[in-house]
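J.: Listed after this line are the structures, all set down as structure tokens.
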Structure 1
Amino acid sequence: MKAVLVAGGHGSRLLPFTRYTHKTLLPLHKRPVIDYALDTIRRSGIKDIIIIGNQFIEQISQHVGEGRDGETIHYVVEQEPLGVHHAISLARPLVEGSRLLVYFSDNITTWDLSPAVADFSAATESPGCALLCREVADPERFGVAVFDDDGGLSDIIEKPQSAPSNFAIGGIYLFDESFWSRMDSAYRDKGSDFSISDVNRDYLRDGKVTLHQIGQEIWLDCGTPDSLLEAAIYAKSGQLPINDEKVDE
């Protein structure tokens, strides 16, 4: 298993702060956003991590460094924001042929990925994809789950004007080795309208999706000033712990 931490784009929702620094280096109380994302990845057991970033990638590398003992971290520069397909494809030479955790850097969660990653990694047959689902107040901002009469996942609709449910899917995904061919095919079909939900729907059509509902665990999208403030309040209260050394008072 390898992890791709996608931290590209301009961070336009967080301007003017992202004019001078990368959005993942903005603070949540005493630690930058990227520390929480990396902690979730590390707790999952994955030790090979590729970080995709924009012109501020050097700031990230100065902060994160070469990683911990036994870890391998690669940094990949996204010269200009050309969409999700382009950003993820930049990691392709480093990860193709491996099963993947694709983690969009805005996401902060307390959900423990390690059991899902362990099952996914150990599967002898291609496990398809695993998606995380949580209940949200504003589902129109996300890929939204559509459930059939038996409660099974039947479709995923990207940012619908009228949401069929309030269960969001997005931000953190596990993909098997067929991910690249599925993503390329979906991108050829959708072009500039492509989203990662198109890949997930392809897996769903083949009956190759495992859905994990995170229940009462925290999951935040830190891509706006309001959500960044909300996450900082959680961090200050100790509800977003990081499993490493403490920062000095």
Structure 2
Amino acid sequence: MADPQRGEPTVTGGRADLHMHTNLGDGWMSPARLIDAAHQRGLTLIAVTDHDHVEGARRVEELLGQRSLPMQMITGVEVTTRQGHLIGLFVERAPRPMRPVEESIDAIKQQGGLVIVPHPLGRLVPSLSRRRIDSLLAAGYAIDGIEIYNPSPANAAQRAAVREANEEWGLAEIGASDAHFWQHVGAGYTHFSGQTAPDLRQAIADRKVRAGGHEQPPVRLNPASYVGQCAWSWFVDPPRRMVRRRREAARETVR
């Protein structure tokens, strides 16, 4: 299904946006607004990947359960590691932040998750470098996919270099929006055969996914919107993350 207002081409098979943020994290859209935008964009599968927690994903899952939409979701998380960000898909809980990337990969894999590298080689946000990815793969750490198309400024400048590097790495080529605003949901997507979450998982394992979204530039918003979101990300979300970590630590102590 295509969105005529965005001028997107019709695609067959499933279309998934695997990197999005709600206002329970550092995003600027509510879980309900994310669902509406994803449905309007014709997405068949979504992953919510707030930083270092899964509360946004749980809320989207709850709301989706109350509606009859031809769309499934994956619980995801964008993990803050010491070397850069990392996405875990098909997870139940968020790994602890600010650990070495190797430990974060292990924590995702221990719960049966897939490891995706977001905005690789990026310089505007904490991202894994080419040298780091090379060393992880050489050491046998299982990375399942890499964002080939991410329309955010964090990725655009490095896109050609990432494509070139992945000719050597051979990782599944992921497209994702990294949306923090509802207008950007679906601006990057992963095309795969099938419609369901298990179909996507198998397609990533088989390296039979295709990154899309570059057919149409993402919507440009008023600069004030970006300033507001940055302020939210810098001043509102970090204290909430600290509170979450303290609650989790207290629960662990009780156990």
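We did not get these values from a lab; they are worked out from the coordinates using the rules stated. Only a predicted model underlies this, so the values are computations on that prediction, with no experimental measurement involved. Cβ atoms are built from the backbone, for glycine too; each structure is taken alone.
J.: Figure out for me which of the structures 1, 2 the number 38, 33, 29 belongs to, where Cα extents along the principal axes in Å, for residues 87-190 alone was derived from the coordinates.
T.: Details: 1: 38, 33, 29; 2: 34, 30, 23.
Derived from 1, not from the others.
J.: When relative contact order in percent (Cα under 8 Å, 6 or more apart) is calculated, the result is 24; to which of the structures 1, 2 does this value belong? Spell out each step's value before the answer.
T.: On the way: 1: 24; 2: 20.
Answer by label: 1.
J.: By the measure distance in nm of label points 7 Å out along Cα→Cβ at positions 159 and 231, tell me the structure among 1, 2 with the highest figure.
T.: Working: 1: 1.8; 2: 3.1.
Across 1, 2, distance in nm of label points 7 Å out along Cα→Cβ at positions 159 and 231 peaks for 2.
J.: Looking at structures 1, 2, which one was helix-only ellipticity at 222 nm (-39500 (n - 2.57) for each DSSP H run of 4 or more, over all residues; to 500) calculated from, given that it came out as -10500? Can you show the working numbers first?
T.: On the way: 1: -8000; 2: -10500.
This value belongs to structure 2.
J.: As an exercise: distance in nm of label points 7 Å out along Cα→Cβ at positions 63 and 215, calculated from one structure in 1, 2, equals 3.2. Which structure is it? Don't jump to the answer; show the numbers that get you there.
T.: On the way: 1: 3.2; 2: 2.7.
The read-out comes from structure 1.
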